[in-house]
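Structures incoming, each one as structure tokens.
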Structure 1
Amino acid sequence: MSNQTTAAFRENLSSTGFESPALWHAALDAMSEMEALVWGDPLVKDELTRAEGLRYLMRLIGAALPLTIEAPSVQHPQFLNFINPRAHFGLPAPDCFYLWAPIHGDHVYRIVGDKGSAHLFDMEIRNDHIAHIADWQLLDRRSDFEVGPDGQIEIYLSREERDGNWLKLPEGDCNLVFRQYFYDWTNERPANVRIECVGASLPPAPLSAADIHRRTEMFIDWFRNAPQQFGQVARSYYDAPKDALYFDAISFGWKDLQYGKGIYECEVDEAVILEFTPPDAYYWSLQLSNHFWEARDYQLRQTSLNGHQAVLDDDGILRIVIAHKDPGVANWLDAGGHTQGLVAVRYYLADTQPVPTLKRIPFSQLKSTLPTTTKQIDLDTRQQILKDRYSAVMNRNWV
């Protein structure tokens, strides 16, 4: 929906009260219109993809509720884990633990606690609300924070500049997006921090009909804006050549990331070898995604690898095998019965932009195609790797 159309819709909706179920009907209409994302998409051609599409629509509804209807007030904020294995949208990185909080430029906020030991610890301020992600603008960002004894950290958010760890707030409503990227999933610890509005008192003002009206409008805006943005980016993956990825910007993505996009096709008796020489970067990763730009089940399957987890061959080249069954090599990405999907690469602060290539071969030819030095692993080792992945995701406290 265009900005002009959205503004006209909101103006009309704002005049609607609760004497009739008009607002409820508007919410139902917005949810119903999302069916075109699945049953109106010519790229959705098989039963499994349609089924995943239905699940995706349900997940969008589930994700919208805590971001809008149940969002905390800006005077009594709390961090919301808004993307996790049960709330997928916008291709979450399996390495990342995402937190979000609505805030406002009229207030001063303090974040305090244990910083943890994540490989990347980043906070950014964005305008407006995530429901209007097409117009989401980066206002301030910081990843280099001063840390006190025993890993304790204190951060302030305000319009007026402060010494120490500080991020600038704009006037009006805005969002705090807090990312922690983990390289060593087993040993790196997530932060244990809280956010508070300085000087806020309890109890808050009583809930009003206007509060519910405003939150419902945001709930509707989410469905009329966010899924279309995600879908537009997901479709861009199909612009890649069959045998390689390409790099493209994502307007609402993380500023210092380079995004590689492509698709794979792999029947159950085939394998795809993804190959590139990783850049000199503070962080890099790659992962599989479904058609709706959802991360595949990374807590249960090895559907992603990062620069700490992957194993380079002796010639310095990374060769990754996408296949439906375990090929017995360390760098396996589990296609899990999906004969087509998206492939995403992320480079963070990289010195170069190497382009990964894709080679589709019969599974039976895999051993003769890979170098003899490619690291092999047995079933017991694979099981331990998968169990460690599962435990690591659970330990991020996303439930």
Structure 2
Amino acid sequence: MTPILESKLPQVGTTIFTVMSALATEHQAVNLGQGFPDFGCDPALVQHVSDAMLEGLNQYPSMLGVPELRQAIANKVQALYGAHYDPASEITVTAGATQAILNAVLAVVRSGDEVMVLEPCYDSYIPNIELAGGVVVRIPLDEGTFKVNFDRIASAIGPKTRALIINSPHNPSGTIWSREDLLKLQELLAPTNIFLISDEVYEHMVYAPQVHHSVASFKGLAERAFIISSFGKTYHVTGWKVAYCLAPPPLTSEFRKVHQFNVFTVNTPVQHGLARYMSDASHANQLSAFYQRKRDLFRTGLQNTHFKLLPCEGTYFQCVRKDDLKVSEKSLSESKFCEWLTAEVGVAAIPLSAFYAQGDDHGIVRFCFAKKDETLQLALERLAKL
């Protein structure tokens, strides 16, 4: 007889991403739901990885990450943000950004600790906190603008507050934190012992005239922060699952204790390939222009629909309101609308309610425009029927 298992995550079931992708396949819909490209990466990057394999670089690397890759990361952060991180004691290569976020949470959160999340948020944050025995404190971003309400954060801080998770550029809304926002946060956290987990995986997708402001550039934040970014997002290789975490030595030490007994280390030839590819900074630095063109193409096409476009300052996600659609469509919940859109119009999207723990419904859906131009054009032709 199988023992009865009491779930640690009783609220977690099949994700909306899995559901919508299956529905898209069933109806042969254009899948603008899940956030990954439908085009390949630079063949030069693949060649670098292949070369590393042929050179015999196929055994366990350092637990911390290949030294050449950690040095390349340090060089990048110094060049972009003027921040020095020591490759030996402050940079760790991880098996994707999701693992890095979990590592950071497990490193600092103890049973009963409170962790603040700003909703809507990436769907791994809350389960990570719950797995660590922490208590989730949900703070809504301002409705309509998704801007940070610092009064709400200040009111939520209490004696049990252990950490705050932030995300800029922000998934799902496509908004970014300004320099003034981060200065306010620095001032707010200064008298506290609160740790900061900064998810910056879309750092290279910020659209003119905006720029990305990393927590690494703010001394008062960096000294309490785990900063996470992703090669998968930057180089169109989400399936490779390689990312990294920047943190001061005391934080990195605890982070690596979790990392050692979680995944221990990360794919060796891929790390070497990435290190070699990073020698040309333009691969990352040109990414914003690459995606800004796709964003503009997609937004221009959406103007032929009755969707109301929300601002997109960064990421490769475009959120829209369905307020001006026909009454029958407008009245559907976000989830039901996305199902209808997939089955009847032939385009899959993700309801914003999926990014709220309680499924808050604001009549907004999210499209991913990290697709070939012909994919976007086909989707736009179908959406124009609305």
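A value of -0.26 was computed for log10 I(q)/I(0) by the Debye sum over Cα atoms at q = 0.06 Å⁻¹; which of 1, 2 is the source structure? It must be structure 1, since only it matches. Using mean count of other Cβ atoms within 10 Å over residues 160-167 for the comparison, can you identify which of 1, 2 gives the largest number? Across 1, 2, mean count of other Cβ atoms within 10 Å over residues 160-167 peaks for 2.
Between 1, 2, which one scores greatest on mean count of other Cβ atoms within 10 Å over residues 104-111? Don't jump to the answer; show the numbers that get you there.
Numbers: 1: 18.0; 2: 20.8.
Looking at the calculated values, the largest one is 2.
Using the calculated result 17 for relative contact order in percent (Cα under 8 Å, 6 or more apart), pick out the matching structure from 1, 2. Of the structures listed, the value fits 1. Can you say which of 1, 2 returns -8000 when helix-only ellipticity at 222 nm (-39500 (n - 2.57) for each DSSP H run of 4 or more, over all residues; to 500) is computed? It must be structure 1, since only it matches. In this comparison of 1, 2, the computed figure 0.95 for Rg/Rh (Cα atoms, Kirkwood Rh), for residues 72-151 alone is attributed to 1. Hey, P(r) over Cα pairs in 5 Å bins from 0, in percent, for residues 16-191 alone derived from one of 1, 2 reads 1, 6, 11, 13, 16, 17, 15, 11, 7, 3, 1, 0; which structure? Answer for the origin of the read-out: 2. Starting from the value 18.2: which structure in 1, 2 was mean count of other Cβ atoms within 10 Å over residues 64-71 calculated from? Structure 1 accounts for this read-out.
A short reminder: the numbers here are calculations on the coordinates, not readings from a lab. Values in this document were obtained by computation on a predicted structure and should not be read as measured data. Cβ atoms are built from the backbone, for glycine too; each structure is taken alone.
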